Structure formats: structure tokens, C-alpha cells
Structure I
Amino acid sequence: MNMDWQDLATAACLVLVLEGVMPFIAPARWKETLRLVITLDDRSVRMVGFGSMLVGVLLLYWVR
């Protein structure tokens, strides 16, 4: 497997694009979601983050 810095930069750019989709398409819903996340305890936020990372790794494995 040969991954260079350009691949890493491309991945980082895609993350920014994907992160920007919701605030662009539905800013009110995005803000409401952030308000909800603020009310969650740290453990719940960590679990959501872990689940997201796990799904990302599995999708990456499947795609690659």
C-alpha cells in the first residue's frame, strides 16, 4: 500500500467538504443538532464519535 502526502491532503479536503454540507443545506437544523449535542454527557458524545470512526474505517476497508 503506497499512500503519499497528496492522498492524505485529499482525504482532509474531503472531510472539510462533507462537514460543510449540512450547514450549507440546512443551517437551522444543523444549529439545532449542535444544541442537542451540547446537552449530551461526555460518554454519549464519545460513543457517537467512536461509532462514527468505526463506520468510517469499515467503509474505507470496503471501498479500498
Structure II
Amino acid sequence: MSIVYFTLVAALLYLLSDWVLQSVEIVAGRRFEHRSIVFFCILLAMALTTFTLIGHLTDGNHGG
């Protein structure tokens, strides 16, 4: 069941990362030159945090 959680959260994090990047660019008043790297960093930070939390909440059961 945890694979379902990871998949749903990954899709939501992708959309949220895009929204965060666009919001930061609006505040900055310009598009970032290396926006794919910034997007990756935002996504990575959120993924590591939430996936660790999901792992703890599901007792880290990755097997069967």
C-alpha cells in the first residue's frame, strides 16, 4: 500500500514544485536562467522530506 502513497505524493509534489517555482519567479520579477535546476532542487527537498515521513508512518515496510 505504501507504493500507492509514494506514487500519489510524487505526482502532487511535481505539481507543487512547479507552482512554487512559478511563484518565486513572479516575486523575483524574472524567469530564472537555470530554472530546471531550481525546479529539481525544490522537488528533491520536498520529496526527501515527505518520502521519509511516509516511510516512518508506514513503518518502513517496503517488502511484503
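Every number here is computed from the coordinates shown, using simple stated rules; none is lab data. No experiment lies behind these values; they were computed from the predicted model shown. Cβ atoms are built from the backbone, for glycine too; each structure is taken alone.
Structures I, II were shown, and Cα extents along the principal axes in Å at 42, 28, 19 was computed from I. Out of I, II, choose the structure whose coordinates give distance in nm of label points 7 Å out along Cα→Cβ at positions 23 and 47 equal to 2.1 when calculated. So the calculation was done on II.
Here helix-only ellipticity at 222 nm (-39500 (n - 2.57) for each DSSP H run of 4 or more, over all residues; to 500) has been calculated and equals -27500, so which of I, II was it run on? For helix-only ellipticity at 222 nm (-39500 (n - 2.57) for each DSSP H run of 4 or more, over all residues; to 500), the value -27500 is produced by structure II.
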